[in-house]
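Asks: Following are the structures in question.
Derivation of every value follows stated rules applied to the coordinates shown; laboratory data play no part. Because the structure is a prediction, the values reported are computed rather than measured.
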Structure I
Amino acid sequence: MRNAIEIGNGFIVTTDNSGGIGEKPGDMVAAPDHVTAYFAARVALLEQWASHAEPVTVMIHNFSGSASWDKYVAGVTDLFEEAGLVVPPISGSTETNMELVQSAVAVTMIGKKKGWSSNAETRWFIYGTPLVGNEVLERKKEVASLRLLREALEDGIVQQIWPVGSSGVLEEVRHMTDDRLAQVETVLDSTKSAGPATAILVAIPIEKIAEAEVHFGALLNKIQIMS
């Protein structure tokens with residue numbers, strides 16, 4: 001995935017968008033607006049963590065009409081509260097001149113990098129199940145928990161993360177390793193879209209693997225990466 005941009009002085013910009021998902025009759029996937037914003041914000045937040053940064057402000061770009069604004073703000077707020085974070089200032093804009101037949105929203109975060117370094121030898125795992133579309137709503141228990149992930153990062157159980165998006169696990173591994181010929185072995189479908197980062201690649205120190213298996217439970221799966 002890795003849609004993060006460093007803009008200098010340790011600031012990181014991340015963003016994600018959603019189209020055709022919401023409460024409008026023309027939407028391809030019917031979902032409450034607050035849920036749509038929640039998952040867009042989820043991706044942007046995970047990209048911040050992948051860059052070892054924490055958000056300091058959030059911007060919502062709302063193309064669904066003024067009636068959706070408060071719902072989108074509620075979705076972003078829910079995300080931060082679920083992750084155990086203080087909700088940063090939220091601003092943005094709403095398109096009111098043109099009424100679209102489908103919902104559309106983007107969530108952008110500006111974050112500040114934290115000091116980070118590690119020489120630990122790690123192994124990669126997949127936390128969560130690749131899900132897309134209605135599966136995200138129907139199989140919520142298989143979506144990687146942000147609170148558990150944040151706790152693992154703070155406790156040193158996880159050293160690095162790489163969110164998995166629509167391209168699937170295999171393509172993310174190839175991007176992460178900069179190896180277009182890389183292959184993977186895992187019990188999960190490595191080519192399936194993980195939608196709004198329902199699955200996450202996590203690097204776990206070897207000495208913390210047993211602890212991680214207890215912490216994350218059945219949603220933590222091994223992955224073997226082969227060059």
Structure II
Amino acid sequence: MDERGDSLSEQVYLSLRESIVRGEFYPGFRLLVLEISNSLNISQAPVREAMERLKQEGLLVSKHNKGSFVAEIRQEELEEIYELREIIEWNAIKKSLPGLLDSDIAYLSEVFEKMKQAAEIDDLFQFIDLDMEFHRFFYFKSGNKTILQIWDQINVKIKRFLAIANKLYYSDLMTIAEGHLPLIEALQRRNEEEIEKLFMQHLKDVWWLMNKKNNTRG
């Protein structure tokens with residue numbers, strides 16, 4: 001990796017974040033600045049900058065005199081995130097509807113088809129990325145930058161949780177993929193009441209499944 005100031009710090013940040021989100025760096029894993037800088041053949045400064053960003057996002061935590069560790073995943077935090085999604089996601093969708101074009105629905109249909117393809121080959125990480133991309137579309141389309149920023153923050157935590165616990169919650173990827181088809185069909189009909197009902201039920205169904213499996217584990 002070539003050292004290029006701020007861009008290098010960005011590369012390190014994205015690489016470390018991806019490893020954390022995918023579960024390659026598991027909860028409690030210790031990250032050492034010197035070890036990372038040596039492995040990448042770069043100075044320690046961009047690694048420190050990248051790790052500080054990850055701490056601000058809550059993906060890393062510092063322990064006094066012990067260093068930096070990958071943050072644990074708390075059930076309570078996931079519950080709070082899904083409560084927040086129920087509040088802000090419909091707001092984002094509703095703001096998107098007046099300007100929703102046929103090309104937008106075509107884009108969502110394309111994402112849906114890619115989800116099915118990922119499900120067919122059991123590509124869990126690709127599936128999760130596409131699922132998040134489907135929902136992010138409305139936050140972006142809403143034109144509200146603050147809502148989009150909130151989504152990008154909670155999206156990372158949701159992906160990380162699902163990547164680690166995926167086999168429990170995503171045992172049947174195709175069923176979950178197919179669950180997005182009624183959402184697309186409702187958007188095509190432009191029926192706001194139906195859209196709200198289906199999208200909110202979709203969120204509740206996913207959270208119910210995750211919560212049920214988690215309680216079963218306990």
Structure III
Amino acid sequence: MNNSVGNSARLIGAGLRALLVLTVICGVLYPLAVTGVAQALFHDKANGSEVTADGRVVGSELIGQRYDLPLQKGQETAEPDLKWFQPRPSNGLGENSVNTQYKLLLSGATNLAGDNKDLIRQVKDAKAAVIKDNSTPGHPVKPSEVPAEAVTSSGSGLDPHISPAYADLQVRRVAEKNHLGVAQVRKLVDEHTDGRILGFIGEPRVNVLQLNVALKELTEKG
């Protein structure tokens with residue numbers, strides 16, 4: 001009986017010591033080591049690839065955001081603020097219906113088939129809006145000039161980039177709204193166009209947040 005109790009006590013003691021050692025290694029030392037390496041070698045990425053302007057964080061270069069006017073009384077959807085470059089549509093999972101205490105950022109695709117009537121209507125409405133919003137006196141936008149990403153959301157619904165073609169489509173409207181020269185704004189787009197990764201992966205792209213931060217700086221200088 002005494003041997004049985006003694007063996008049980010030793011087993012419990014060994015288990016507790018193992019638990020303590022593994023807790024220190026896996027729960028303290030390992031996370032600290034990983035965090036230290038991340039902060040030392042990949043500081044920007046480890047902290048969310050933050051974009052700063054005027055000394056404060058305005059977003060992440062990895063997550064798209066909208067540029068809308070304040071929601072007016074009676075409106076269900078805010079209108080885009082046309083003095084800024086606009087991102088691609090975000091029609092992901094829609095509004096959060098579970099946790100109503102916080103406004104959560106939801107990611108996901110529409111999962112609508114290509115022949116879905118709702119999707120077709122959304123695309124047609126978005127295309128008409130792009131043409132209307134970006135047509136300026138003497139420079140109407142043709143339907144054939146509207147890129148695909150201007151009227152469709154990405155798989156995540158949070159794509160922070162647009163194509164150089166869509167950015168260029170918005171140049172005249174942005175220049176007019178901000179009382180800038182078209183050449184000035186087009187130069188801004190060229191300066192914020194990233195090429196293919198390693199020269200052959202993906203497509204050229206423009207980060208909308210970084211472009212709008214640069215636009216704000218340009219308008220303030222003027």
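Asks: Using the calculated result 126 for volume of the Cα convex hull per residue in Å³, pick out the matching structure from I, II, III. Write out the running numbers ahead of the final one.
Replies: Values: I: 126; II: 141; III: 252.
For volume of the Cα convex hull per residue in Å³, the value 126 is produced by structure I.
Asks: A further question follows. Assign the value -13500, calculated as helix-only ellipticity at 222 nm (-39500 (n - 2.57) for each DSSP H run of 4 or more, over all residues; to 500), to the correct structure from I, II, III. Mind dumping the intermediate values first?
Replies: Numbers: I: -8500; II: -25000; III: -13500.
Matching structure: III.
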